[in-house]
Structure I
């Protein structure tokens, strides 16, 4: 027996970067604040999978798919042997481990693709922005979450298999994936290090993830909304979509007393009712002349919630019953549900004070886009 190199540098880099990418993406999946980080590691995973598919054909001996091309039945048979304590030792991937590799690559690809279309549909952002509707994006998101759960279960299965194999054959498999070395018979072929290719691979996949990330990002939110920073004073990077339609007269009249709430946050019937009852506009009389009223109503009706493809607009509009005509955004079912977990103490904060003070938490409130990652409750 002799110690030889089994796992070349590119294979090891892929293995650990892929594991880290999935772990970080999973841990940031439920937080709007970390949506940008979640998305970046999704793009990075996609780049890594692309590399592994190439390396599985052109890579070192033990990295090539042909070196662990076993049928599912062979994999199951080997798994039964391992559970009975008689499984043979393999230098590369064993028949059961090979199935885990294929499943993890397939599930990872499914997670990345559904993630792209979730972002492109529900958020209307990213590399495939606008290719599907918000409604379709919400359906794809369900598939995205299901495939991510399946992948997590597969990861646990893989870890269990590694633990059992390490115990059965009295060798540290995780360490071999760090050093690349294993004990092998004299006649066993060794892999080459491929250090240069490994370094280039690391740069390439990171660049790929970064390029797609910033392509989808467009620009930091500070550049889009006047150089603002978040409430902790830390530059806040978030995905921003296309700018919404604007109107100087609407900004002047509606923004003179309060934040000019963009028309996409309520249906057209709400704006029509509001303008018809402008003499009792929440306790005040707007006293707008006919020309101004007509211009404002035309702008608001043309850009109301039912005519917008933005996530907030679609979700607000779909939550309102057809027979209901709300005049307050804060009374729409979607708004209520979205804000139900915010503590009373946060509402009473001197930096918030009111539920209509959207700019306290949303950096893009004035633009009316209300991106998930552009929100943070001031502390």
Structure II
């Protein structure tokens, strides 16, 4: 029997944008490849143009694609829910979901408040949490210097935890690690929580080059507030007095980040590179630097560095990973500097490539993960 799924994403899934948008695209691609019909319901900023190339690409893997405008401005302010969820409330979307009885999979916290609608009370709803939102907003609160922003992020952290507890009564959960499962179980005092490892691109081969590269590289979705803060931290706490060439690349960096990156002669930023340009920068780098202070495991950018780059450096992870031998870990800005100094003139070897190939072979493929996802949702 044909299986069909309603998938809700708060952002337009895109394979060329790092972070959750890329993760959602790979999920859709894998589910579609396994024979599941995916009906995508997604959002875009009302004042921005939808990427027609991405939409055309999604139409090849999705049975249908419907796009809704994100609610903007103070009208979304609520005393009981975070702005991060209120901006996605949409009555038309709820009506559209009621046109069939397919299971619903919501990507992330953003659109998950829809699950509280009485009109969806009889639906089988799953929420896949790629990031634990309270931790995300606490990180932004800690890294913000403006008092109003600190208060806003503090409020979002508190309210996001409250809304997750309310939603817990109506949905089932999918998380990407056992550590996240424990966090949710401790916070919610139970609930149906299933673990599904993150998806990746279909190319699991190791294409790293031996020898020496030319610079250090950080890449990411620079329009994401947390990624923006991390890039700023690297510029102001690691490379401010470390005279090693450092390149930042990603989509839609803010003017303030661009100015900061170009304030020193040895640091720069490359905005909105094409996929081929980004791959070229990864291949030519000596050290891929990908700290992720919210996700405990290896995120998409670090995995891409492992597959295509030389030395990789991230922050200290509290949970072990089968790929742990593929990257270096630093516990502080000073530790980052020390590791960079050690690695910058150290040629990347064939032995390290062999190690990566052996460990990557142990990782689950997207086909395996798609079957696991189907078992979770349909049993």
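Just so it is clear, none of the values below were taken in a lab; they were calculated from the coordinates. Computed from a predicted structure; not experimentally measured. Cβ atoms are built from the backbone, for glycine too; each structure is taken alone.
Quick check: 1.75 is what I get for Cα Rg over 2.2 N^0.38 Å, for residues 136-247 alone, calculated from one of I, II. Which structure matches? Don't jump to the answer; show the numbers that get you there.
Values: I: 1.75; II: 1.45.
Matching structure: I.
Taking Cα Rg over 2.2 N^0.38 Å as the criterion, which structure among I, II has the greatest value? Don't skip to the end; give the middle numbers.
Numbers: I: 1.30; II: 0.99.
Largest one: structure I.
One of I, II was used to calculate helix-only ellipticity at 222 nm (-39500 (n - 2.57) for each DSSP H run of 4 or more, over all residues; to 500), giving -17000; which?
The read-out was computed on structure I.
Relative contact order in percent (Cα under 8 Å, 6 or more apart) was computed and gave 20; which structure, I, II, did it come from?
Value 20 for relative contact order in percent (Cα under 8 Å, 6 or more apart) corresponds to I out of I, II.
If mean count of other Cβ atoms within 10 Å over residues 144-151 is computed to be 11.0, which of I, II is the source? It would help to have the intermediate numbers written out before the result.
Values: I: 17.5; II: 11.0.
This value belongs to structure II.
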